[in-house]
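Input: structures, listed below.
Just so it is clear, none of the values below were taken in a lab; they were calculated from the coordinates. Everything numeric here is computed off the predicted structure, so don't read it as measured data. Cβ atoms are built from the backbone, for glycine too; each structure is taken alone.
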Structure P
């Protein structure tokens with residue numbers, strides 16, 4: 001059987017129904033919970049950390065345009081995901097969609113690629129969480145050991161002392177361990193915690209927009225598009241494009257909703273609502289927050305800051321000195337940091353909830369070892385793969401800088417979007433009769449631009465990121481032919 005053999009959607013659905021009857025995942029999530037999952041995953045490191053860094057290094061005040069470009073790309077991809085999630089309502093997300101349309105080998109490639117998105121995405125968030133925790137402790141008058149607050153080799157400036165070279169990021173490992181434990185006890189419990197946290201961080205974002213808008217210095221918006229330095233990606237229009245690719249990480253999350261399709265009560269109706277609803281809410285908030293952020297502080301002041309939104313609020317607090325707003329703005333700095341910690345925590349919950357479900361789907365197909373598909377008899381969670389994911393995330397978060405992680409997550413996600421966009425066109429041609437509770441409009445006129453734009457954003461990322469992607473994919477392909485090719489359930493099924 002060819003390595004590009006596909007698994008029929010009917011077969012995938014039957015396997016899912018069989019799993020539900022034998023102690024598998026439970027359908028416990030409604031539309032509001034799915035939307036909260038999406039918002040929980042989207043609002044996090046991108047807005048609290050990477051947006052300020054992308055403005056400083058790439059786009060300047062035009063980071064607002066970068067946000068719009070990344071948002072439009074996400075909308076195109078979200079429409080593709082919505083049709084797939086309604087038509088193929090099972091765990092596995094883009095991996096399962098690729099298996100049904102482009103074949104086993106492509107499915108393996110995308111499944112391996114999704115590790116970059118979800119596992120390394122969670123690691124990126126953990127690093128951002130660590131930076132905000134250190135900031136919060138400083139605001140409260142406590143000092144965290146600098147040597148244990150960042151990746152090895154990171155030089156950290158210490159007030160009143162010599163710079164310190166970090167050896168390990170301890171807070172990132174601690175939050176990873178806590179989230180892993182939470183996810184072990186059940187998806188409903190995890191989603192309930194996530195929903196509470198989402199409410200907190202959305203409130204904080206709205207407060208930042210409202211309070212920060214009163215203290216904007218319009219001079220910080222000029223020039224709106226800084227002149228290019230002569231290097232691609234450093235300001236100018238190429239910087240806007242590079243900025244869109246970098247902060248594209250900020251929109252990652254809506255696709256994580258699709259990994260929970262097998263736990264949705266009415267996936268055909270509710271999955272599109274969860275995906276598109278969460279993306280719409282977050283896009284509006286992102287554009288407003290980025291405009292306020294670069295209006296409060298000169299964009300270059302946020303370079304290499306672990307908590308750039310806090311830097312922006314500090315500028316607003318300084319301008320409020322001597323006014324009735326002085327005390328509230330001083331308190332807002334701490335509130336923003338607390339909101340960032342809460343927000344980043346919820347992103348980790350969703351990312352680390354999604355990754356084990358990819359492993360679960362791949363294991364059921366024989367492409368991953370059996371341990372990856374084990375479901376706890378009491379908690380009904382993929383407990384073994386959750387623990388393995390937690391260990392991988394902890395190691396990556398403890399040892400890797402946030403910039404390297406963020407770019408890898410972006411390129412991995414964009415690659416998934418390219419394949420899903422192509423998959424929609426293929427599925428429309430191969431299965432025109434398939435029931436589609438949600439239909440993406442203007443096929444193939446919209447999916448093709450979705451794939452092209454996602455690929456262009458991939459090309460705008462640094463060559464070093466491409467080298468890491470190529471190496472990662474080479475390892476994955478070698479694993480497929482050494483293990484998955486021989487163990488595949490589809491390939492070993494009797495004719």
Structure Q
């Protein structure tokens with residue numbers, strides 16, 4: 001039995017006891033009314049009702065249960081679901097159950113309270129909102145609409161329901177939180193109630209007073225055992241694609257994630273690193289193999305793609321694409337209006353999904369206070385890679401790391417960007433860029449000082465950098481900072 005059924009049965013029993021009376025929280029009918037407008041008004045009223053309400057089918061006008069057949073159930077549910085979805089603003093998602101009441105099969109329809117109020121007729125003004133009063137449905141007055149608005153809140157994406165109403169025992173079948181306990185370095189909960197209390201505090205679930213509750217989008221995207229259990233999130237699984245060559249003409253391998261981001265992140269990173277080309281290096285007199293791309297940089301870039309995506313864009317999710325010469329990580333959603341491509345490294349972090357971002361930082365999946373891309377940039381320089389490439393589209397954002405290339409192999413744009421990003425990294429390290437530091441970053445010897453000087457002058461001319469001390473006349477020992485410093 002669904003958790004909300006206990007409350008529904010209690011209300012029905014109270015309503016049918018002599019003297020029979022109507023309730024604000026429940027309405028019963030013998031069968032579905034052909035008046036779609038009136039049905040939509042009922043749904044509006046129950047969605048505006050504190051705690052929501054219930055509609056029960058199979059009870060005649062005398063208050064006697066008469067049962068419903070399978071065809072009636074199907075027709076009723078389809079009709080009400082369509083009205084809740086297409087006839088109201090904001091739309092209302094219904095739940096239902098067919099249960100025995102006094103040995104008779106009745107259809108119970110649960111209309112949850114809407115967080116956003118007033119729920120009104122689609123295409124109409126707010127004044128076309130309805131409420132329950134004296135056990136009947138009526139048009140809300142202006143004062144009542146104002147009260148509904150005062151109790152309205154625009155929920156964040158993370159708080160929205162990802163599941164239908166579940167019993168307490170069903171949450172563990174949908175979510176796996178043990179890996180998160182380990183990330184937080186805290187003991188695993190030993191009882192179901194302890195686990196549920198923790199999940200509610202973590203905003204993974206929203207519990208109902210009558211028992212049971214809902215898995216939130218945050219809970220599902222972080223800890224789902226199977227993302228396929230949550231239809232709205234299926235397309236948000238991470239895809240990893242390996243191509244043969246420098247373009248997308250030929251695919252060598254493709255794999256899609258199946259679990260929540262937080263509980264599968266380590267496995268995702270291990271899988272991606274196993275697909276990357278490796279090179280031999282000498283460390284402490286020993287020959288070792290390491291991937292061409294630094295794991296620290298990839299970890300931050302991939303975590304950012306998961307956290308900062310726009311979940312309102314349907315049909316697309318995070319994508320990791322591996323080519324022979326580069327790896328690209330993209331996510332749905334353009335750059336936030338307050339952000340600029342040339343100011344991403346080191347700036348204060350900002351996210352569309354603050355709760356998800358905060359959770360990932362607590363789970364030590366990504367860095368805090370904007371330091372992640374700083375570390376990524378430093379690792380890129382250490383590995384001798386071209387600069388990080390950021391690309392913002394109208395509905396996507398992409399970050400690319402390229403395999404090691406010499407100064408001669410870099411394009412003019414890459415050289416200029418390498419100079420600018422080096423100045424940024426030095427500035428955030430309480431230092432300044434010099435000809436020598438830039439040569440070391442580009443792996444160039446002293447004899448190529450003049451080539452680096454030409455690059456620095458170009459960056460100055462294009463106003464990507466500026467002299468740290470404008471009064472200094474020295475060119476050999478000149479220091480440079482980003483143009484905005």
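For volume of the Cα convex hull per residue in Å³, which of the structures P, Q scores highest?
Sorting by volume of the Cα convex hull per residue in Å³ in descending order puts Q first.
Where is FRET efficiency 1/(1 + (r/R0)^6) of positions 270 and 454 (r between Cβ atoms, R0 = 30 Å, to 0.05) largest, in which of P, Q?
Once FRET efficiency 1/(1 + (r/R0)^6) of positions 270 and 454 (r between Cβ atoms, R0 = 30 Å, to 0.05) is worked out for each structure, P has the highest.
If distance in nm of label points 7 Å out along Cα→Cβ at positions 214 and 438 computes to 3.9, which of P, Q did it come from?
P
Which one of P, Q has helix-only ellipticity at 222 nm (-39500 (n - 2.57) for each DSSP H run of 4 or more, over all residues; to 500), as calculated from the coordinates, equal to -21500?
Attributed to the structure labelled P.
Taking distance in nm of label points 7 Å out along Cα→Cβ at positions 62 and 222 as the quantity of interest, name the structure among P, Q where it is greatest.
Q
Out of P, Q, which has the highest value for mean count of other Cβ atoms within 10 Å over residues 94-101?
P
One of P, Q was used to compute FRET efficiency 1/(1 + (r/R0)^6) of positions 206 and 374 (r between Cβ atoms, R0 = 41 Å, to 0.05), and the answer was 0.65. Which one was it?
Checking each candidate, the match is Q.
Check the numbers for distance in nm of label points 7 Å out along Cα→Cβ at positions 142 and 382 across P, Q and tell me which is largest.
Q
Once relative contact order in percent (Cα under 8 Å, 6 or more apart) is calculated for every structure in P, Q, which label goes with the largest value?
The structure with the largest value is P.
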